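**Q** Structures follow.
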Structure P
Amino acid sequence: MTINLPNQVTLSRLVLAIVLFVLMSFDNTVALNAALGVFIVAGLSDLLDGYLARKLKMTTEFGRAADPLVDKLVVLGALVYLLPHRQYSYVAPWMVMVVLTRELLVTGIRAVAESKGMPFAADSVGKIKTLLQSVAIGVALLGVANKLDLGWPLYAVLLLAVIMTAVSGVEYVARAYQLFAVGEHM
């Protein structure tokens, strides 16, 4: 199997995730600001691989499975690393659990749908959720890296990201129910 360009970008994001987690494990300003830079590059690479896959008509089963998996790894890993720095990140355990629950649920739904030959791509609510999560994590990481108490604006962005995560999860469940109900009657 040849790995095409969009899939190479996805795999490079996996490497970036490892670098991100190593940098986040150091409790110093330089490493944490570098982690913020890596997180931003990882987010931009997510946009790039999707754009390339569509533009070059290079969507693959591997890409449809690997891209969201790597995205989840980056987001959940970053949230877990931010937990001990709650005084600056405002990331609470319940927030991580909402995100984790949604991601596991959607991954399971997507796996069942794909196994039945029913594509189950991300929708606009899922894309908005990803954007809000990325902004919230990036700002939280900025606060932790520089020991900035960003207060209620950061908490509001985090809360909005978690709410959109829950809404997206409910929407995916509703979509899956409709998809599987129609599939059962065919």
Structure Q
Amino acid sequence: MYLIPLLLGFILNCASAFTTFFSKRWGEKRGQLVSTLLRDVFGIPVWFLGFCLAMRTPSPQLFKTTLLTDSLAWSLVAAGAAVIFISLRVLGWRSAKPSVRDSLVAQGSYAHVRHPIHSGTFLEFLGLALWYPSQAVVIACALGTGWILLQTRLEEWDLLQRIPGYLEYMRRVPRFIPRFSKKQTR
């Protein structure tokens, strides 16, 4: 039963990535409103409900948790939440109300990865799967990972259309994992 709200929420969230399309079709303000409603009002709450239902669904445990796995799980969830919070602060209102008038954000966490919110969500999914390793929760986390990969592609397609300089930014900044190599000085 958890799969219905989980997948519906993912679909609604993916549909929110078409800000440019909605804005061209219905005008800038309505396009912005549709994107916001699809993601923030319907998408995220509905897929979150799906995760809650997955945790309540009776299903076999894939492994026995230990103090070590619990500690690692909570560390991953906390790290993911911190990355998401910091990244949302950098984006400001752009995160809640995407617009065709948005400008490129390439500072803070966005100077290191193009999608730090998605990176943080990956960490949270991994932590959740370790903390509550039931078959239902692990399936929900695996589907969530697939959804994030699709959502990222759709958002990048939209960002290429509405933000000047995004293509060059894509070439310069990695998608999810920061580069840890030293910059060469000249």
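Nothing in this text is a laboratory measurement; each read-out follows from the coordinates by a stated rule. Since the structure is predicted, the reported quantities are computational estimates derived from the model, not experimental observations. Cβ atoms are built from the backbone, for glycine too; each structure is taken alone.
**Q** Assign the value -28500, calculated as helix-only ellipticity at 222 nm (-39500 (n - 2.57) for each DSSP H run of 4 or more, over all residues; to 500), to the correct structure from P, Q.
**A** Numbers: P: -28500; Q: -21000.
Matching structure: P.
**Q** Still on this structure: Of structures P, Q, which gives 25 when relative contact order in percent (Cα under 8 Å, 6 or more apart) is computed from the coordinates? Present the calculation step by step, with values, prior to reporting the outcome.
**A** Working: P: 25; Q: 28.
Traced to structure P.
**Q** Turning to a different aspect of this structure: One of P, Q was used to compute distance in nm of label points 7 Å out along Cα→Cβ at positions 115 and 147, and the result was 5.1. Which label is that? Don't skip to the answer; put the middle values down first.
**A** Numbers: P: 5.1; Q: 1.4.
Structure of origin is P.
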